[in-house]
1. For which of 1, 2 does semi-axes √(5λ) of the Cα gyration tensor in Å, for residues 282-393 alone, calculated from the coordinates, equal 27, 18, 13?
2. For distance in nm of label points 7 Å out along Cα→Cβ at positions 338 and 434, which structure out of 1, 2 has the highest calculated value?
3. Quick check for you: by distance in nm of label points 7 Å out along Cα→Cβ at positions 186 and 346, which of 1, 2 is greatest?
4. Taking Cα extents along the principal axes in Å from the coordinates of each of 1, 2, which one would give 89, 50, 38?
5. To which of 1, 2 does the computed value -14000 (helix-only ellipticity at 222 nm (-39500 (n - 2.57) for each DSSP H run of 4 or more, over all residues; to 500)) belong?
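None of the figures in this text is laboratory data; all of them are computed from the coordinates on show. Computed from a predicted model, the values in this text were never measured in an experiment. Cβ atoms are built from the backbone, for glycine too; each structure is taken alone.
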Structure 1
Amino acid sequence: MTSFDRAGHHPGYWPSAWPVECGGNRRQKTAIGRLDAAAGTAHVTTVRNDKWNVMTIGRAPGQWYVGGTMAAFTGPPPFGWVDRIDVESLLPVASSPELPCGDHVWCGAILAHANGSIMSVNGSYLHALDPDDLSVLAERRLPAERSHNGLLALADGSLITKDLRLEGQGGTTITRVAADTFELIGEPLVLPEGSMGRIAADLADDGTERVYVPGTEHIWRLGVGGDRLTVDDSWRPRYRTADDRWGLSWDACLSNGACWIMDCGDVESVRGIHTTEPNGRFDTPPGSALSWRRPAPWPGAQRLLRLDLQEPDDVRAIEPFGTPGGGIIAPPVDVPEYGVAIAWDSINGGIAGIDTTGDELAVRWQLDARASMQPVVFAESGELVINDFTDDGRDDLIVVDVAGGDLLERVETGSRIANGMFLSAGGDRDVFYCTTTVLARVRWT
């Protein structure tokens, strides 16, 4: 299996070290090079732009983009947006127009496509943008009238995305679009289950491409062939049942012959946003009802699960913390170089390094921190960068030793709001941080 996340260039993207969320389709979140945070000095740049900042991606050297939505849960209609930013000041040097989103409020996605365009999905709309001035080159309203989360490019350059549906909301719709014409490729595929987590994909050495979709009970694998997406009936591992004591899975991480997920993801705030129509729009301000700190709506402790990519019945799970009512708003990461997968419990607190070298998963280390974000791993230097939402309401970045769990560095971002957005590696011993109202960059020298 070829891993374009850790080495090499995926043909669907502009040749950049971080052209898409999580750094690549397998969502391994791995940066090229070393960080060596403890041996350097952290320099923080923070801007408050009053936007819902979702992720940053890189294109050509010095070309960095941030995309997101407006957290307009009430009032004027929401819209999507993309800024090209100055890497030092983080201020926009170009901005897209207000991008229609079907009035849905949710975190979409952007990517730097191989054809040069910046692609954006937000709500129920897909846009292609000029990489220089971010003018709209193409626009398509997607077939499913719901929020969409996640946008990937496949090996042939086509774009693939999906809507977000919770348990009991029908099957999720997966849509494939030609990047150059914005025409639909084949018929959208509707799965038998809803899906909350973002899609992942891998590309084998023989050219076989597969797409992984977290359902409400199973993880689904799709084959890509010509203009068709087909369900792989030979691999459909079950990670929960409809009457289970755990919640739904967020995104998958494909690593070391396995699909890694965490469940307990459809916390009260997520349920609130996606049971309104349009998604995330309320008649009156929802206030604390959209806090991810609210008690979990299930009794189960947070789990990390390993699903073997060859044997669908080989599903291994661990409850690293054992605290009832666990919950998360971001997926795990596996670091095979150190035989460790990283899991956390956002509601109750705690980060754990899970030893993956034996037949059974086992806790190797634990750290007292409250993480909620999509992290970045510097595998060469063995460092994990993730957030820690402190008891006094700061959202810091912390650097953790992957092998042993030691806290190597703590950096204040200036943010007082934590959510489940994306950290991105900048390629210069730096990390971009996105959250509601705040965009930051931390660089070590």
Structure 2
Amino acid sequence: MSLHLYDSASRGLRDFVPVTPGRVGIYVCGATVQGEPHIGHLRSAVAFDVLARWLARSGYRVTLVRNVTDIDDKILAKAAAHDADWWAWAYRFEREFAAGYDALGILPPSYEPRATGHVPEMVALMERLVERGHAYRGREGNVWFDVRSLPSYGSLTHQRLENLEPDADPDPEKRSPQDFALWKAPRPGEPATASWDTPFGRGRPGWHLECSAMAQRYLGDTFDIHAGGIDLRFPHHENEQAQSHAAGYAFARYWLHNAWVTTGGEKMSKSLGNYLSVTNVLARASAPALRLALAGVHYRSTVEFSDETLADATAAWDRLAGFVARAAEVAGEAPAEEVAAAELPAEFVVAMDDDVNVAAALAVVHERLRRGNTALAAGDTAGAGEAALVLRAMLDVLGLDPLAPRWRSSSDGGAERTALGVLVDAVLAERAEARLAKDWPRADALRDRLAAAGVVVEDGADGVRWTVRG
């Protein structure tokens, strides 16, 4: 089965056929750097990092562009409220987002353009839209997109123009209430550094213009996938598509949108005051556990985040990382090149090709974990090594190979954990032999021996696993 993706524009699964065979271009809407990142922001980055990893593992050459919106109304307002230069404020939080991406093992994009670095491309796009009759000048510095000039406006979100709410800017110079700003004249009190000279007058970008200009600059007139959070579908993505189509560009062929992170059933957001900053969450959980919590649910499904969510992800990570570390101790550690080339289970491939269904793929991961634990307990070194290799190959696709340099310190637990693992596995191997021989008293005695040392043994669907009682 070939890869198929759920396209938000057509509202259905479509076979993925790239514009250029063997290559994939992806544009992901990145951060508006007005404040610190919360885990809702990182959910989108993790989801589409997994997509990019799967495409690369499937043999495609991937170009991923993730923008930085480093100027907008909120950035200017917050910087002014804190008596800071707007550009310094934006750069401070751009670095915090970069640190959050890095902490969760998100691969760097091919290009990470800033809005402020692409004013010439935006001016060229505006000139093209005005020339083609899809945009018009307002007072000095204002340029508006004429939504009624484009019959297909609303096609991305399947809305009729007459049913749409007016644009948030009630400026009376607009021809239609739904028209949106391409370029905005400076407002009283805004710093002079927050505007640029253009043929339309001095001003700064509207929110939507930048993404169309940067996508065209780095991915061309037509590219494969545009991705982002579901809350961006309207008006942002609808307006991006409209201005790009009006300019004569085919723009994105597939639209992918990830669902929200919620807490208590409500979308996580700063305005609601229910957000969890990445820094605070990482103070009480490991980075791979947080990544697993965000990635483990299908990207189109909501992640309901709670202490229980984090605890479950931490326990799952500990089981995966603990097995891989113990298997490496007894069977040797496969090099990264061997992991990258390992054949993936057919069920895993089917799951990932089914709209990147990570939840189904993880079921395959845990089934292989069960096999591996069973092999370890039985003293089957070769079987444990084989299971660990396949397990690591699958986890590598998800950005969670426990023996990758990024996660190694979170997975091996240090020399003490490794030494303890060798001792416990030796006792579990004896116990497995006793159970096979139906020598139940001896099997129970070995379990009790471990319990007396503070090691809790559980026989479950994933095979035999053990934890140290706190």
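1. So the calculation was done on 1.
2. The structure with the largest value is 2.
3. Checked 1, 2; max of distance in nm of label points 7 Å out along Cα→Cβ at positions 186 and 346 sits with 2.
4. The read-out comes from structure 2.
5. 2
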